[in-house]
Structure 1
Amino acid sequence: MRILKKIKETGRKADRHIKTMLRKVSLFRRLNTSFMLLLITAAIFLTFFSFYKYSDEISKNTDRYISLLVQNVALKIEDTMQEYEAEALRFYDDSQVVRALLENAEPGAALDSEAYEQNRYCIENALYNIGYGRKYIVNIQFVTPEEPYYMVEPGGYRRGGIIRDPEAFYQTDFYRLPQEKNGYPVWFDTADQTEIFYKNEQSVYGLANIVTLGIAVYAPAGREFLGVLLLNIDLNAFAGAMEGYEAYNDGNTFMIGEDGILMWFNPSISAPAFPKDGQLFQEMKEQGKGIREISGDGQKLILAYERIPNTFTFVAHVADLDVLYAGTYQIRNLCILVLLAVVIACTVISYYVTSSISEPVGQLIKVMQMAGDGKWNERYQNSGNDEITILGDRFNEMADKTDQLIEQVYLSEIRRQKVSISWINARLDALLMQINPHFLYNTLDIIRWEAMYEAGGESPVTQMIEKFSQLYRMGMRTGGNTITLK
């Protein structure tokens with residue numbers, strides 16, 4: 001309870017402190033600042049939050065689509081490879097061919113015998129039949145521990161290519177690795193192919209733009225090693241793997257081997273090339289598949305890759321992030337423009353809304369100050385219909401009533417002063433009226449005595465003057481204008 005009470009007390013103190021601090025700021029600045037702060041903060045938050053969510057969603061979708069692209073292309077390439085593996089199976093699944101291989105491999109078999117030649121023709125014609133009608137099969141050979149066999153058509157003409165140096169061939173991975181795999185297919189994509197396989201004896205350059213399928217063949221019964229079947233396949237056999245993905249022209253898709261790029265699907269000059277980085281391929285071999293951001297030629301790139309199963313060949317897609325996010329950047333710029341427009345609009349609205357409050361209040365304060373200085377004729381000019389207008393009307397009513405009260409007091413004071421002056425005048429008149437009878441009485445008395453002096457005593461004239469003097473004496477004794485009948 002004490003803690004709760006302390007929290008409430010702290011809250012009240014903070015409330016009072018905040019209100020006190022705010023009251024030290026003018027109404028215009030207070031309203032304008034708070035209005036702008038709230039609106040601009042909300043606008044900035046909504047703008048950048050929306051942009052962040054939109055960018056994040058675009059980034060996730062881009063990563064997902066690119067990953068699906070390389071995955072589907074890799075699957076198509078794998079399907080194509082499996083087709084050629086199935087073609088190879090036709091060779092060593094032929095019992096006649098296997099029997100011919102076994103007979104020619106028997107110790108003491110005469111190389112110049114008719115049976116040997118018939119077996120050789122059977123083997124080489126079978127090799128020719130595998131490649132017949134398959135334009136992407138450049139060469140098929142079968143290399144036994146004793147000698148190589150070539151593609152020979154029914155007329156006896158040799159087709160395909162040759163291994164120029166059979167003795168050196170036995171020391172290469174093309175011969176050893178298929179045996180280590182115990183009959184599982186092995187695909188080779190290295191540059192060594194051009195130094196092993198040639199079109200003919202006169203060719204200066206070896207076969208290029210190929211991948212090689214190697215399969216160790218064993219006898220079905222005793223599992224004795226018979227030789228290695230080799231198929232040299234043109235890389236164009238995998239060109240159809242990108243069908244349906246022509247719209248992905250913002251980047252380039254590659255078939256990557258141990259020695260670099262094997263094939264470039266739907267090449268785009270404007271899109272980035274695969275980075276020349278040997279360490280990158282090693283990382284790809286370790287990971288197998290993935291998507292990551294890399295740098296190349298001063299650009300930020302996104303790389304998605306996936307290894308084709310049972311090979312060290314990869315499908316990789318490289319795209320420029322700036323190109324992929326060009327639409328996002330346009331949205332960002334639009335958001336910034338909208339934000340600026342909102343800020344300007346908020347500034348204008350805040351100014352006018354705040355001014356509509358502060359200016360009338362300022363005018364009301366000015367009128368009040370003038371009224372306080374005694375200028376009660378000043379009135380607040382109302383021009384609205386809000387609470388400030390009501391305050392102005394009430395002030396005007398108060399000023400009118402105060403003015404009326406002042407006028408009433410002033411007139412009352414004037415009337416009072418007039419009454420006072422009238423009373424003083426009346427007293428003065430009364431005094432004058434008292435002074436006049438004395439003056440006349442004394443004058444009459446002097447006249448009487450002069451008349452008595454002239455007449456040598458009383459006379460009718462002196463008696464009339466005496467009676468008239470008595471009349472004035474009676475007026476003086478009564479103190480008024482009324483004389484009794486008596």
Structure 2
Amino acid sequence: MGEVRLKIEHLCKTFGITKAVADVSFSIKKGEVHALIGENGSGKSTLTNMLTGIYTIDSGKFILDGREVHPKNQVEANKEGISIIVQELGTLSGLTVAENIFLGHEDKFTKFGIKNTNLMNKMATELLKKYGFDRIKAGEIIDRYNFEDRKLIEIVKATYFEPKIVVIDETTTALSNEGRHELYKHMERIKKAGNTVIFISHDLPEILEKSDTVTVLRDGVYIDTVSSKDIDEEGLRKLMVGRELEGDYYRKQFGESVKDEVVLSVKNVSVPGLLEDVSFDLHKGEILGFGGLSESGMHEIGKAIFGASYDRSGEVITSDGTHINDIPTAIAHSIAYTSKDRDNESVVMNESIGDNICLPSLDKLKLKWKFLSDRAMNNFANEYAKKMSVKMVNIDQFVSDLSGGNKQKVVLARWIGKDSDIVVLDSPTRGIDIKVKQDIYNLMNGMIKSGKSIIMISEELMELIGMCDRIIIMKDGKISGEIDRSVEIGENTLISMMV
């Protein structure tokens with residue numbers, strides 16, 4: 001390791017009045033995992049999106065192996081030896097697994113204008129087997145696979161042609177522990193082959209363990225590049241935020257009693273192939289956590305409670321006896337839900353920040369004549385966007401223009417504004433920087449103190465241990481264990497229930 005693979009020189013990108021990347025210059029070496037970190041909106045994804053042809057460059061240059069490159073799209077980037085695994089879904093619905101893997105490279109399987117589907121499927125099957133993903137079938141429509149499996153397919157898509165640079169943008173936050181280990185394995189393979197990984201993550205222990213070098217951006221500006229072995233988490237935090245972080249992440253109190261009052265009862269809930277006979281109660285002022293491995297069923301819990309699982313059986317009943325069987329009933333009875341699949345299920349990407357924040361609260365924003373007030377909507381959206389510190393031009397900016405972390409802030413802002421009594425949070429800190437994580441945990445503390453009840457679904461074990469009054473572990477669609485909040489609980493206690 002030592003020879004320069006990529007030089008970034010005076011790179012700039014502006015969106016409206018926002019300087020997303022401002023005169024950034026640094027180098028990345030061959031055969032290294034080079035981490036790129038910073039708070040949400042610091043410019044990490046903008047920089048790599050320019051490198052991979054998703055965004056155009058305003059000014060500056062990328063020099064790859066001594067030659068300037070400026071791909072205009074991802075296909076051109078692939079031809080230059082650059083690929084990316086994005087934070088959200090990077091596969092296209094309606095296409096097969098094989099068609100997604102070879103998207104933009106169909107010419108390999110086309111002769112005289114006719115595509116050889118059998119050959120494409122055969123090559124995709126060989127790749128999936130090589131990667132250890134045999135259970136994924138090349139000829140099946142990709143929509144049959146869940147979020148996690150589609151990310152695994154993206155790993156194949158982004159790396160099978162041995163690119164010189166692979167950008168991994170917040171991908172680990174979308175994966176279970178098993179999926180992460182698969183990704184780490186391929187990162188190591190890429191590195192050993194003399195190629196380079198640009199690794200974006202908010203998980204500082206992960207950054208220090210898996211990267212060789214770390215570059216820090218703040219508000220679009222280059223701050224520093226350091227060796228991972230020469231710095232610790234606290235040092236990285238200081239570089240990222242420019243100051244000491246105050247207070248603790250998690251709740252300090254242990255042994256507090258939860259109120260007996262039940263606000264939601266889930267009875268014998270099943271979803272074919274996903275959940276089997278799940279029952280539990282949620283108490284007033286409680287944070288009830290759900291954890292488990294991939295395919296455990298924990299993510300389906302949130303959908304089932306919110307009335308979004310259309311083939312669900314069993315009962316979800318509020319304290320006033322209302323049966324929740326659909327989303328409008330859930331919202332009308334003060335239940336909020338944020339999905340792990342943010343872009344497809346939690347926000348409307350091609351609508352404004354303001355419209356997204358106001359959407360669940362339109363009833364309370366109506367005037368007495370039943371008309372919506374533009375002033376009331378603007379004031380409401382601005383209030384909650386500010387409360388969540390959304391980095392934006394203004395509330396008229398489209399959500400699709402935001403970084404992943406700022407999209408998550410919009411998701412949370414809309415439900416905080418709704419002031420729901422029961423809030424189901426599926427992976428609420430996915431793709432969120434350390435400062436905003438702290439803010440979200442403080443927000444959750446405030447909610448339960450005011451009598452709200454929270455269901456928190458998370459693959460982060462320390463998050464569950466640190467925040468929840470009670471943790472339910474899922475395995476194979478069933479409840480495999482339950483444990484109350486205690487200072488003695490460790491990750492191994494939970495893992496023993498998962499496997």
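Read the figures in this text as sums done on the coordinates, not as results from a lab. It should be emphasised that the depicted structure is a prediction, and the values quoted were computed from it without experimental measurement. Cβ atoms are built from the backbone, for glycine too; each structure is taken alone.
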Problem set entry | FRET efficiency 1/(1 + (r/R0)^6) of positions 2 and 58 (r between Cβ atoms, R0 = 35 Å, to 0.05) from the coordinates reads 0.05; which among 1, 2 | 1
For this session: Figure out for me which of the structures 1, 2 the number -9500 belongs to, where helix-only ellipticity at 222 nm (-39500 (n - 2.57) for each DSSP H run of 4 or more, over all residues; to 500) was derived from the coordinates.
Result: 2
For this session: Name the one structure among 1, 2 that P(r) over Cα pairs in 10 Å bins from 0, in percent of 4, 18, 28, 27, 17, 6, 1, 0 was derived from.
Result: 2
Problem set entry | Read-out relative contact order in percent (Cα under 8 Å, 6 or more apart), computed value 16, structure in 1, 2 | 2
Exercise. Comparing distance in nm of label points 7 Å out along Cα→Cβ at positions 194 and 306 across structures 1, 2, which is largest?
Worked result: 2
